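Student: Following this line, the structures themselves.
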Structure P
Amino acid sequence: MATVDLKSEEFNGVIEKDGIVLVDFWAAWCGPCKSFGPIFEAASEKYPEITFAKVDTDAEQEISAAAGISSIPTLMIFRDGILLFSQPGALPGPALDDLISQVTALDMDQVRKEVSE
């Protein structure tokens, strides 16, 4: 699955759905964003069962502000509507693969229990 560009009106619907969603907050002028983009795109091809979304922080300032984005690129990972990871900085491919493996392996019943406490 290729990456999808998220707009304000669809952001919540995408991140709140069941399954894993990775969101890359980026901007066209950002050097590290340009280096991370192909890594993110390659992962979207490698893991077709996962949703890979991109948010252009210049075009979608409302989403960026609501998400508290202060540095780009920032990667957020949601699973079943729960934010599990949020970190600025470009990741190398193996680190992204490792994160995806960790998120996939989580016991979401346990995560939901911890979130509700």
Structure Q
Amino acid sequence: MVLGYQNVPGVERDLNLLHLFHDAGVRVIQIAHNIRNLYGDGCAEPADAGLSSLGRELVVTLNELGIVIDLSHVGDRSGVEATKLSKHPVAVTHANAFAVCPNMRNKSDALLER
């Protein structure tokens, strides 16, 4: 069993709290869940504004802790930016290719190639 979270719950702006989640066994976290949050845009945000400055710090912190970044619900720009910033592989645990099935949650070729 792998413990994971969507939407970085309970952390808000205090990224040091991620240490507690890691200590509790969390190993996968999604940056956003469909809509915009403090860290970045989800796939349902039409602006597709990408990661916030806090979201960029989140990527670094998750890398330091060895927590996998899951891009299943992020917007395209947030996902591409996360792949550029991450020093470790990221995951898309439950989405498909947009080119095959054009659904807002599915991932662009640009993101999948990263």
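Student: Comparing structures P, Q by mean count of other Cβ atoms within 10 Å over residues 36-43, which one has the largest value?
Tutor: That would be structure Q.
Student: Quick check: 3.2 is what I get for distance in nm of label points 7 Å out along Cα→Cβ at positions 4 and 92, calculated from one of P, Q. Which structure matches?
Tutor: Numbers: P: 3.2; Q: 1.3.
Value 3.2 for distance in nm of label points 7 Å out along Cα→Cβ at positions 4 and 92 corresponds to P out of P, Q.
Student: Hey, another quick one. Here Rg/Rh (Cα atoms, Kirkwood Rh), for residues 20-67 alone has been calculated and equals 1.03, so which of P, Q was it run on?
Tutor: It must be structure Q, since only it matches.
Student: Also: Given a computed value of -13000 for helix-only ellipticity at 222 nm (-39500 (n - 2.57) for each DSSP H run of 4 or more, over all residues; to 500), which structure among P, Q does it belong to?
Tutor: Answer for the origin of the read-out: P.
Student: Separate question: For relative contact order in percent (Cα under 8 Å, 6 or more apart), find whichever of P, Q sits highest and give me its label.
Tutor: P
Rule-based calculations on the coordinates, nothing more; no lab input. Keep in mind that what you see is a predicted model, and the values were worked out from it rather than measured. Cβ atoms are built from the backbone, for glycine too; each structure is taken alone.
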